[in-house]
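Q: Please find the structures below.
Derivation of every value follows stated rules applied to the coordinates shown; laboratory data play no part. Quick caveat: nothing in here was measured; it's all calculated off a predicted structure. Cβ atoms are built from the backbone, for glycine too; each structure is taken alone.
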Structure I
Amino acid sequence: MPSTSRSPSITASPVVATVFQGPEVIRVVRDMLGATSGLKAAPGTIRGDFSSSRQMNLVHASDSPESATREIAIYFKPDEILSWDATLGCWLQAPGE
């Protein structure tokens with residue numbers, strides 16, 4: 001595989017951008033993604049199952065509420081963020097949790 005002198009960016013392939021909200025959402029999503037290096041990510045995580053690179057980042061998640069605010073603004077206009085209640089929400093989370 002040829003080596004390049006510059007790092008690949010998010011413009012290297014199609015992007016699917018989403019915004020999630022919920023209790024401890026940043027930690028929960030980052031746990032699902034796995035360690036940043038696909039070579040160190042645990043099996044069962046997205047990176048652990050689908051990545052084998054330290055540089056080609058398969059997925060990204062914000063690491064703080066401040067980063068999330070900045071990164072959401074890159075992809076979405078305020079009126080493009082839709083709020084909705086999951087039909088199964090009452091089965092997924094206790095009231096007030």
Structure II
Amino acid sequence: MSKITTEDVEYVAGLAQLILDDDSKERLVHEMGDILNYMDALNELDTEDIEPMMHVLDLANVYREDEVKKSLSKEDVFKNAPKSEGDYFLVPRILDNTES
């Protein structure tokens with residue numbers, strides 16, 4: 001006996017804003033039932049001495065040391081800019097300042 005009914009599938013489909021035909025609903029009743037049966041099998045496992053984990057692999061971020069380095073000069077920064085004025089890059093206007 002499946003734990004999932006057609007009404008359950010219709011409810012979940014409604015939450016996901018999906019429109020399903022009758023064949024898809026029937027298929028999903030079986031597929032979602034299989035998923036829940038698998039979860040029941042997993043729930044039978046003894047996990048008493050197992051520590052919770054965020055990832056199945058023991059991963060750690062590798063960061064490099066911060067090193068102070070020489071910065072680019074203003075001339076080097078602006079030499080490839082299409083347009084600049086003083087200490088600023090000039091870019092095309094994307095917002096209109098006029099009030100309607």
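Q: If distance in nm of label points 7 Å out along Cα→Cβ at positions 18 and 66 is computed to be 4.7, which of I, II is the source? Numbers along the way, then the final one.
A: Details: I: 2.7; II: 4.7.
Only one of I, II returns 4.7 for distance in nm of label points 7 Å out along Cα→Cβ at positions 18 and 66, namely II.
Q: Still on this structure, please answer the following. Work out which structure the value 0.05 belongs to, where FRET efficiency 1/(1 + (r/R0)^6) of positions 34 and 82 (r between Cβ atoms, R0 = 35 Å, to 0.05) was derived from one of I, II.
A: Numbers: I: 0.80; II: 0.05.
Traced to structure II.
Q: Could you tell me which structure in I, II was used to calculate helix-only ellipticity at 222 nm (-39500 (n - 2.57) for each DSSP H run of 4 or more, over all residues; to 500) as -11500? Don't skip to the end; give the middle numbers.
A: Working: I: -7500; II: -11500.
Clearly, the read-out refers to II.
Q: A further question follows. Quick check: 2.34 is what I get for Cα Rg over 2.2 N^0.38 Å, calculated from one of I, II. Which structure matches? Numbers along the way, then the final one.
A: Working: I: 1.29; II: 2.34.
So the calculation was done on II.
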